[in-house]
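Enquirer: Presented below are the structures under discussion, each in the form of structure tokens.
Taken together, the values in this text are just the output of simple stated rules run on the coordinates, not laboratory data. For clarity, every value in this text was computed on a predicted model and none was experimentally measured. Cβ atoms are built from the backbone, for glycine too; each structure is taken alone.
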Structure P
Amino acid sequence: MSGPKVGGSKEKSAFLDRKLAWRFRTYDHDGDGYIERADFQLAADRTGEEFGHSRESAARQRLTALLLGLWQHLATVADADHDGRISEAEYKAAFAAGLLETPESFDENYLPFLDALMEVVDADRDGRMSADEYVRWGRSLMGRPESESRANHRRIDTDWDGYITRQELLESIREFYFDDDPGSPLARLLGLDS
């Protein structure tokens, strides 16, 4: 996965700045104030192990390759001082410089990751993510608490069938990056509205 394409420079809102700080912390698994390749490898390993995929599993290998590709893309566009790690300031600056171009280009670049993710976490292979699968994914990939994950699952499940599809997940992630409303349901769930 090459990651979202770099586009033209744009003004970052205070709300986007807060969302990016939150997202940065979900990448920084060891809490050292930097994201590094090891954080992405750890996320892939934890997710694979959580869902019973061995290192030899093709699904786990694909997810790992996409996460490490995302790391490489972020390092290329955000590691301004070329020290092999990305600070929160570097991460935010990459977005101000246009890391996210349009919702359409975002979708095109994010779908391969979601396909790989679903292949790992959709234990019963029904093409949908149950609340329990979503909780396990949130914990293993991003270190999110169960209560937050369950609330997010309910919000993302727009047809209220108890499951989220790849499309519902894509729409919620796109909303995270492109919706600039601090009063949105997602902002409230993540504690970003106060």
Structure Q
Amino acid sequence: MWNTQPMSLVTDAWMLLMLYWVVSALNRKRRKSVAPMHVRLIQLVFLIPATLLLFYPRYRIGPLHLALLPKVAVVPAVGVVVTFVGIAFAIWARYCLGSNWSSEVSIREDHELIQTGPYQWIRHPIYTGIITAAWGTAIVVGELGAFLGVILITIGLAYKGRQEELGLQATFGEAFAAHMQRTGMFLPRMR
């Protein structure tokens, strides 16, 4: 296969992100409140198929296996770089969030509204990093199904982000409303 080595690098980058998640999750505040189970289930309806389409070729069947990008060395190289940039951005954002982070939609005890690092421009920079890394992965794969996976990840994270914002609005009120006016959901707000 023409992109075995780039895909190995991409997989290693995602594994680094997962390892960082596990280690950094050891230092988080206790949960104060958590969204209902249906919120997590709706998110997973998008994220599970997206993951399968990005990382498991056997799920890209029929037209999902259609190559969209030329099979030249520069294409997967660009994909690897985009993946690395996305993973690095997600790790930076996760680091800035500190002990307020949670894998589920929840509010922590003594939750803080983080507005430093990438949070000064973007409300959900971890998701920005994940979506960017997913685009990079799709570029390496180069097939229609992988790009469909990126769309599904984006929808799932947009849904999760909106649910998180409801909790943050309830917790921080006007401070979060002002933060929303200054920042974009996944990209910086253009002024």
Structure R
Amino acid sequence: MHDSLVAALADALRARRRIVLAPPGKTAAAVLVPLLTVDREPSLLFTRRATGLPHHQGQVAFPGGRHDPGADADLAATALREAHEEIGLAPADVRVLGALDDIETVSTRFVITPFVAGVPWPYEFRPCPAEVDAIFTVALGTLRDPGALRRETWDFDGHAVPVDTYPVDGHVIWGATQRITRNLLAVLDTLG
């Protein structure tokens, strides 16, 4: 990972006032937003959720899940535990840089705290087949391209809904994952 980018991003995340949500009736969750260098390009790691999961089946996501107060000291620990369970990323190999704004899911009852983290590459990821169908990376340059973000109209139960997406290499990044990605790109834009 580019040390200067990691240091600048960690400083920017620490210095900004992030949006913290705690609406009643919502379940706390956390995700890891893995930042790594692939072919000398700063990139993000995404997963595609297994089709047998109870929520968000087959969707592109960051590794993460529900906060377990009995197992996790805090939400960062949740993100690290879930990344280890889902993709085999050892917590000792992760450098947590800071948190982005909390994101509330629309169709389910979660409030997600995303933690940006530097992770090594190459790495021997081991996806849990019950939770993850695929692991893939996308260069930040691809996501920052002016034509990368698209607004589409999707049908949800007979209602036409505008949905912002990043369609990349046969994957469609949308929903909470798209909003988390957009939030990270906005922070990166402040770095100059």
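Enquirer: Match the computed value -21500 of helix-only ellipticity at 222 nm (-39500 (n - 2.57) for each DSSP H run of 4 or more, over all residues; to 500) to one of the structures P, Q, R, and report its label.
Expert: Going through each structure in turn, the value belongs to Q.
Enquirer: If distance in nm of label points 7 Å out along Cα→Cβ at positions 79 and 95 is calculated from each of P, Q, R, which structure is the one that comes out at 2.1?
Expert: Of the structures listed, the value fits P.
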